[in-house]
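For reference, the structures are reproduced in the following blocks.
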Structure P
Amino acid sequence: METIIITGEHLTMEDVAAVAQGARVALAPEALKAMERSWQGVLTLLERGEIAYGITTGFGAFKGRIIPRHEVEALQRNLVLSHAAGSGPLLEASDVRATMLVRANTLAMGFSGIRPQVVERLIQLLNRDVVPCVPRYGSVGASGDLAPLAHLALVLLGEGEAWYRGERLPGAEALRRAGLEPIALQAKEGLALINGTAVITAHGTLTTLRAENLARVVDIAAALSVEALRGTPAAFDARIHQLRPHPRQVDAAAFMRRLLEGSTFVRPHDPRDIQDAYSLRCVPQVHGAVRDTVAYARWALEIELNAVTDNPLIFFENDQPVVLSGGNFHAEPLGLALDYLKLGLTDMGNISERRIARLMDEALNRGLPPFLTRHGGLESGLMIAQYTAAALASENKVLAHPATADSIPTSANTEDHVSMAAHAALHARQVVENVETIAAIELLAAAQGIDFRREQLGPAARLGRGTQVAYDVIRRHVPFIEHDQSLAPHIEVLRRLVASGELVKAVEEVA
């Protein structure tokens with residue numbers, strides 16, 4: 001099995017996805033040295049008797065309460081216990097594994113004042129398949145993901161709950177079965193474990209990777225719809241896009257040309273029928289703009305994956321430790337990026353749903369049977385599949401409201417502006433899942449439309465270079481719908497196909 005080596009500086013989004021799905025993790029030797037130096041700095045501060053936030057003081061509004069040396073360890077344990085106040089359904093195991101990796105990588109940079117042994121234990125949880133039970137809600141995206149990360153840290157202490165090889169157990173029992181002992185936190189370590197943006201970063205990373213794949217899928221679905229609707233490829237001409245050179249608009253147009261190359265399903269030039277509706281004609285402009293939101297999310301997340309996001313931080317001046325308090329835990333950069341992402345994906349779902357509706361409507365679909373059924377009236381065909389797409393598109397419009405537009409002060413107004421980025425991450429994931437389903441419905445409808453169109457054009461009619469491959473993949477998973485039947489299983493099969501990346505991989509081998 002693949003092993004990801006973490007240094008604190010080189011973690012990639014693809015590494016996160018690999019560990020989320022079970023890859024092993026190891027710490028680089030240089031990371032061990034950096035963490036040991038940082039921890040020795042904490043000990044030096046304690047020996048000096050210096051007042052340092054979160055080390056010899058309380059937290060948040062209790063920042064002015066000085067903690068005696070003999071209570072420093074109890075302070076850290078109490079912090080984790082008291083902050084484990086999350087609620088709601090549990091995060092998926094893949095999201096928790098990704099979170100553990102992100103947190104370990106941040107700590108590995110050596111600015112957080114934590115013993116290497118603690119981070120090594122966190123990695124042992126990953127490698128021995130101990131997955132803490134982490135509730136979905138509780139983070140406001142400032143001071144980091146305090147509540148969910150506290151639930152994660154509980155298991156290190158032998159508290160809370162965890163999944164071990166598929167069984168949900170008390171934390172202490174999960175550790176015992178994995179051959180591990182609970183740890184006792186020392187100065188700064190509880191704060192280092194829970195003060196950061198690891199949950200948002202992990203969730204956002206996995207969502208953005210899905211969005212990158214989804215953006216290609218919806219291009220493919222659009223090209224199939226162009227063929228099913230006898231559309232014209234003229235709007236994808238490179239000369240048009242060179243005059244408005246948004247890079248990802250240009251890329252989307254080029255991809256559409258490759259997908260449709262050689263197609264006889266598309267409409268030849270007709271001076272009486274020059275152009276198509278916007279949902280076909282403006283695919284590069286709309287899809288390209290959505291790709292911009294995905295690219296921005298990747299840019300922000302790639303920075304955050306290798307950033308130190310807790311507080312305070314330990315630096316050295318003339319080999320002496322210095323503590324600086326700041327706000328790297330504030331998740332505004334991620335919140336804005338994920339809000340932008342979910343807005344873009346919402347519109348991608350909107351335009352896909354409009355193509356689905358056009359395929360169903362005999363007044364707009366250029367001679368296809370209404371609702372793509374031979375037996376209209378007696379049978380409803382794909383009518384209600386469009387309803388489902390419409391319902392999901394409508395839900396996305398609610399989810400697209402920017403989470404970062406809100407802020408509710410916490411900790412007696414000490415933390416008086418928060419990002420709400422955790423909500424942006426959760427909503428972005430739901431939008432991605434919804435648009436994956438909308439895309440699946442468009443693929444279902446477009447393939448059905450192509451089969452009807454082939455009957456009109458004759459067996460010699462050819463799909464495009466890329467769309468032929470896409471059509472073949474679809475037909476390996478779902479059949480032509482000859483008579484009314486439950487569509488839900490077909491939609492789910494295609495949704496899984498979309499999410500798996502199989503369709504994109506197959507098409508990109510030829511286009």
Structure Q
Amino acid sequence: MGRLKGDLVATGLELIETHISWVFLGERDVFKVKRPVDFGFLDFRTLEARQQACEAELRLNRRLAQDVYIGVVPITVAEDGRHEIGGSGPVVDWAVHMRRLSEESRADQRLLHGALELEDIDLLARRIADFHREARCDEATSAHGTPEVIRRNVRENFEQTKGSLDEYLSTSEARSIESWQLDVLADEARFETRRRAGRVRDGHGDLRLEHVYFENDSISIIDCIEFNERFRFGDVCADVAFLSMDLAWHDRVDLAERLLSTYARESSDYGLYRVVDFYESYRAFVRGKISSFVAADAEASPVVRQRARAQARRYFMLSLAFERPPLVPPRLVAVGGLIASGKSRTASAIGELLSAPVVSSDRLRKHLFGRGAEESLESKAWSGPYSHQSTAKVYDALWQAAESVLSSGRPVVLDASFRTAAMRERALAMSTRLGVPFTFVECAAPRETMLARLAKRESLSGHESDARPGLLGAFELAFEAVEELPPASHVRIDTAKPREHNHARLRALFSA
């Protein structure tokens with residue numbers, strides 16, 4: 001196989017080595033060859049196994065990068081003994097043929113050069129949420145989300161690093177990671193709840209920044225796990241946590257939290273906060289394990305091995321760090337008011353300031369009724385999807401989402417009308433029970449401003465809120481004045497004032 005590498009490099013192709021592949025880069029094309037290795041969790045020692053892996057890689061990666069994966073091509077031997085791509089001689093190996101993507105468009109490079117923006121993170125989170133929504137979810141995938149299977153994976157990680165972990169961590173540090181991960185898994189209910197809710201799916205399995213490319217307002221995500229279903233089937237949170245962990249590894253915890261909050265919002269999956277710290281720690285350990293394999297690989301170059309050794313140490317330490325509380329302390333912020341009073345925009349601004357997820361009652365209502373975020377549920381006031389009974393279910397989901405986020409030690413922002421004293425008192429009671437600060441932000445605006453906003457909304461083809469001008473009167477009659485809360489917990493914002501003015505006030509109140 002050394003001859004294969006030499007022949008293909010001699011054609012002018014640049015070689016990149018990973019622990020399982022040789023990747024040959026041309027000006028416009030990429031050819032990826034599986035190395036004939038056996039790591040236990042994969043076995044590429046036979047030609048047939050490598051061909052099957054190439055075909056699986058093509059099929060699975062087309063889910064997230066349709067126009068990047070071109071085909072599977074043979075590696076042949078010419079009469080003079082030279083290896084060729086797609087030649088006429090005997091087939092001695094196989095390669096995945098891909099379109100070469102611009103390195104400048106890769107997410108980790110954009111981050112390095114300060115070009116990865118919040119809007120990019122939001123676009124990526126939506127892309128992943130859409131992918132997971134359509135991903136395979138059945139008995140076979142679900143079986144990989146049981147506590148027993150996850151526990152087996154955790155123990156396997158520590159078994160496979162038993163002889164090398166002491167090169168990177170002290171005995172107490174290694175023991176702390178293992179015991180913490182197993183202790184979290186001892187609370188089996190949180191993982192079973194995820195599985196029963198259909199959150200265990202056929203995902204990507206290796207979602208990292210270096211696999212994400214931004215091209216012309218679209219995203220291509222490459223290199224999913226094709227060689228072992230056990231590493232690809234899992235909780236969707238395990239997928240997202242791989243990417244949030246990677247952002248944290250690059251010292252951008254703010255972007256990691258933004259990714260989680262946008263994904264939770266787009267998928268209505270706030271339950272992920274009950275397991276995300278575990279999966280981030282787990283993913284960091286897996287990356288540390290793989291880096292340690294590369295560091296010990298005698299066939300890898302000294303430069304590659306040295307870099308891998310440093311990366312392994314950093315990943316293992318990050319795995320340990322996810323046991324610690326988040327940087328921003330938990331607090332509950334409820335944003336309420338009449339329709340078109342500016343609640344959602346205000347909630348979004350607070351969410352950005354706190355790096356906190358925003359839970360919208362409008363989106364939860366659409367989700368509960370099986371509709372997209374901008375599909376209409378329009379009906380008369382207090383009827384159908386907006387009946388008192390339906391609204392009670394929406395608020396139950398709101399409280400459940402809030403508790404999931406707060407239980408992870410993070411702040412949360414609730415975006416709903418909170419039109420009754422009982423609704424607001426329940427939010428206050430939750431904060432008291434969980435021992436976190438509470439603030440109710442009441443949004444207000446002149447009636448003519450709210451009517452103008454509602455009229456503008458009516459002209460749009462789609463909107464998260466179904467509120468229209470004719471409903472304002474009913475909401476005004478139903479909204480109970482805020483008199484039950486302690487003054488220190490109640491903030492009133494006139495959203496008709498200049499945005500800069502209100503944002504400065506919010507920054508003073510909620511800056512993380």
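Each reported figure results from applying straightforward, stated rules to the coordinates on display, with no laboratory input. Computed from a predicted model, the values in this text were never measured in an experiment. Cβ atoms are built from the backbone, for glycine too; each structure is taken alone.
-15000 is what came out when helix-only ellipticity at 222 nm (-39500 (n - 2.57) for each DSSP H run of 4 or more, over all residues; to 500) was calculated for one structure; which of P, Q is it? Computed on structure Q. Of the structures labelled P, Q, which one yields -0.45, -0.93, -1.07 when log10 I(q)/I(0) by the Debye sum over Cα atoms at q = 0.09, 0.13, 0.14 Å⁻¹, for residues 19-290 alone is computed from its coordinates? Computed on structure Q. A value of 1.07 for Rg/Rh (Cα atoms, Kirkwood Rh), calculated from one of P, Q, originates in structure P. Between structures P, Q, the greatest calculated value of relative contact order in percent (Cα under 8 Å, 6 or more apart) is seen in P.
In terms of mean count of other Cβ atoms within 10 Å over residues 59-66, the structure with the greatest value among P, Q is Q. Please state which of the structures P, Q yields 4.1 when distance in nm of label points 7 Å out along Cα→Cβ at positions 171 and 443 is computed from it. Computed on structure P. When FRET efficiency 1/(1 + (r/R0)^6) of positions 131 and 259 (r between Cβ atoms, R0 = 30 Å, to 0.05) is calculated for each of structures P, Q, structure Q comes out greatest.
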